[in-house]
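**Q** The structures considered in this document are given below.
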Structure I
Amino acid sequence: MVQGAECHGAADSKLTERVMIAALGFAALDSAYLTWRYMALRLALVTPGTSICSWSSLVDCDRVLLTPQANAFFVPNALLGLAFYLGCLVWWHWGKRLGPKYRRHLVRTLVFWLAVATVMTFRFFWLLFHLSYFCPLCPLNHIATYVALAAAVVLLVRTSPSVERFCLRPILILVLACVALFILLQLLWLVANINGVLQLPTIS
């Protein structure tokens, strides 16, 4: 009976983990598309108003991506999201290879940063709802963040503290890798922006 309960709990945790990974993966893909669209518009690779979410003069991702609000924290919002969600996925997948004794620390750290991201989504929502047009893809990232956070909290509750002591060195290397990925993506945009590669097009 106890063994059956343990198997059921393990299956539930597996499902919760899949939900979390799916939410992070979806958010990363969504952010990747919006980042590409943001760059493509400024590199004159696409015509404004032709994105998959440009449905009318009021519902148009391109219009939103061309506003100052698309750079709420100086760098593009979509690029911040892409770097963050990719970092979360790298943290989880590489971290799991370190072994079960690191699992609780991995989940706890993920919960913290997803909670920080959740707070930031309220700022993005505020900016979005004060525009004259709407980006239907943008709020999906925020919803995915809430789902990922909820799943991570459930995983944290279900993950028992390890009795084994773990070495900090692998964790520090993983932290540096995730931070380096985040900074690198921002630097690539910054260099392109400083060198005048990205130009703001006009939209009718």
Structure II
Amino acid sequence: MAFSISNLLTPEHREYIARMNERIAELYRFDDLALGQELLKLASEARTLYPERLAKGDQGHGTYTTSLFWDVVPEIAKRLGVTVLGQTIREDVRNASDHELRNWVGQCIANAGWSPITGNHNIKDQPLCPWELLTHEACNGNPLAFAIDRIAPVVEFDRNDVLARSIREVSSVRGFEPPFLKWAPEMDVKPYPSEVARLEAVAEGQTPSFGM
């Protein structure tokens, strides 16, 4: 039997991840305005749940993570058509081009770091964590990543594009040809092409190469 990282997870964590994936796929189907509104709601909920970790620094500047929840999410929501009231967005994010905002999203997700559910064994039936939804790996579906895909679509591979690079690498390992440059739900449908190829090789008596 092929090794799967999911075998190391508790049943509670596997159920939580399944709910997370369902929610992300649902958000993917939202229109621009509804997606922007939901992103704003998730950021607000996260700031309420984790006020110490998401406290703004002097002059509104802080870490990539605080910038994501206070500045990047509201700016993306604005560009998706949402009227954002009562929130001051830092100037360099507010004045960023669409392409520059895409870079902000990639860097913020890549540097989010801390996870509220890591080591948490009491997640059965808990509501999905807004922090987790907004910092989920782009290669496994992140609503901020597919929101910025609508604002600044990727048209060709750019190694400096953190989002496209992650998605391309993972989809390639999963056996998709050509690899994805932006995430879509079908990228997570199992069995992956690489798994199908491995099973076919086994059936034919060949020794398959290892894949994700």
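**Q** With relative contact order in percent (Cα under 8 Å, 6 or more apart) derived from the coordinates and found to be 35, which of I, II does the value describe?
**A** Answer by label: I.
**Q** From which structure (I, II) was Cα Rg over 2.2 N^0.38 Å, for residues 49-96 alone calculated, if the value obtained is 1.53?
**A** The structure behind it is I.
**Q** If mean count of other Cβ atoms within 10 Å over residues 41-48 is computed to be 15.8, which of I, II is the source?
**A** Corresponding structure: I.
**Q** Which structure, out of I, II, was helix-only ellipticity at 222 nm (-39500 (n - 2.57) for each DSSP H run of 4 or more, over all residues; to 500) calculated from, if the result is -14000?
**A** II
**Q** For distance in nm of label points 7 Å out along Cα→Cβ at positions 73 and 169, find whichever of I, II sits highest and give me its label. Can you show the working numbers first?
**A** Numbers: I: 3.2; II: 2.6.
Comparing I, II by distance in nm of label points 7 Å out along Cα→Cβ at positions 73 and 169, the maximum is at I.
**Q** Then there is this: Using mean count of other Cβ atoms within 10 Å over residues 17-24 for the comparison, can you identify which of I, II gives the largest number?
**A** I
Values quoted throughout were computed directly from the atomic coordinates according to the rules given, and no laboratory measurement underlies them. Since this is a predicted model, take the numbers as computed values, not measurements. Cβ atoms are built from the backbone, for glycine too; each structure is taken alone.
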